[in-house]
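Participant: As structure tokens, here come the structures.
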Structure 1
Amino acid sequence: MARKAPTNLEYALLGLLHAQPQSGYDVRKTFATTAIGNYSSSPGAIYPALRRLESNGLVTGKIDSSTELRPRKVFAPSRKGRAVFRQWLQADFTPEDVAKKFDDLMLRLAFHGVLDDLAATRDFLRVLATETDRYIEDLEDQLRQFPEQTPIQPRLALGSGIEQYKAAARWAHQSVKKLTEDGS
């Protein structure tokens, strides 16, 4: 049976562990005190995810008894885990990803520094900007196609979504420009 791809939480863990080996407790503190906490700071999610990553050979855990009264297990990505993580960072994305998984794309972008390739980040953002522009056109078409008798509330909700995507597209275009100007 084929192994399931890691979840977004597991990719977030791989990214954090890529930066530096950490215990489950250390990871929980990062999740609890930063914006990445959107993915979970719950020990009921983090510790099982670390165990899955370890059992799938994507991280290794070593007991560290040198710094605390109680030994702790410190996790780091394995060679295989680093390769899987890099593949995820470099994977193509679809218009559907822009429409339904925008936060997942932002998670990938947050860890793009692992690639140590600003040109790859610029290309990622260029595709994101283009696909977001296309999606905005689709949303605007949907708004125009609402029947006249449609109540104002759905129009307002869709309008809000359009404005959020316009802000994201504007930011992506500005980011591409900045990376291009910086010679990346």
Structure 2
Amino acid sequence: MLRYAITDPKYYGSDPASLKRSLERVLSSKPVDIVCLRDKETRDYESLAKAFLSMKRLYPKTHFFLHTQVDLARRLQADGVHLPSAMRKETIHARMAGLRVIVSTHSFKEAKESEAYGAWGVTYGPIFQTPGKGPPKGLEKLKEITGKISINLFALGGIVTPEHVDAVERSGADGFASIRYFAISRM
């Protein structure tokens, strides 16, 4: 099962030095297949992205994605980009730039549209209760999508314990994405 860590300034900081320290703690503590730099608070995302991507050489088995910044991801040679659902049409542009694309989705329709645009994978959720994300969709809704798309399906939302991870794996999803699963227990 693929493990996808997503950063948040609450746990990683918003300056290059604290981001790198926090990221090193996370990436050296457990296997992470994909990591995404998600920071909606910083005024200098590019400096954070450069610090973030400087870690690629230390973790060559991990794929490094930027959040929403297709042109910056291409220019700085990130492995991919994570797009919100409203930007899923940008998948075409990102793919032409040689990037893998993961799109956030909240319905089967959005997942199928993302697949049609050429996404490499989608996140789907929230699966479990998550602060500020509305009612969880649950594992049964996740199972309804499993096997119906030909791209990677990542469960997202409220995945904070090994039991959550086990439940997601039993659902048949290709992987899971989380902020807190990776960050909280590693602080």
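Every number in this text was worked out from the coordinates using simple rules, so none of it is lab data. Remember, it's a predicted structure, so these values are computed and weren't measured experimentally. Cβ atoms are built from the backbone, for glycine too; each structure is taken alone.
Participant: If Cα extents along the principal axes in Å computes to 41, 37, 30, which of 1, 2 did it come from?
Facilitator: The value was obtained from structure 2.
Participant: Distance in nm of label points 7 Å out along Cα→Cβ at positions 62 and 134 computed as 4.6: which structure among 1, 2?
Facilitator: Of the options listed, only 1 reproduces it.
Participant: Determine which structure produced the value -10000 for helix-only ellipticity at 222 nm (-39500 (n - 2.57) for each DSSP H run of 4 or more, over all residues; to 500), calculated from the coordinates; the candidates are 1, 2.
Facilitator: Only one of 1, 2 returns -10000 for helix-only ellipticity at 222 nm (-39500 (n - 2.57) for each DSSP H run of 4 or more, over all residues; to 500), namely 2.
Participant: Output the label of whichever structure in 1, 2 has the greatest value of mean count of other Cβ atoms within 10 Å over residues 86-93.
Facilitator: Of structures 1, 2, the maximum of mean count of other Cβ atoms within 10 Å over residues 86-93 occurs in 2.
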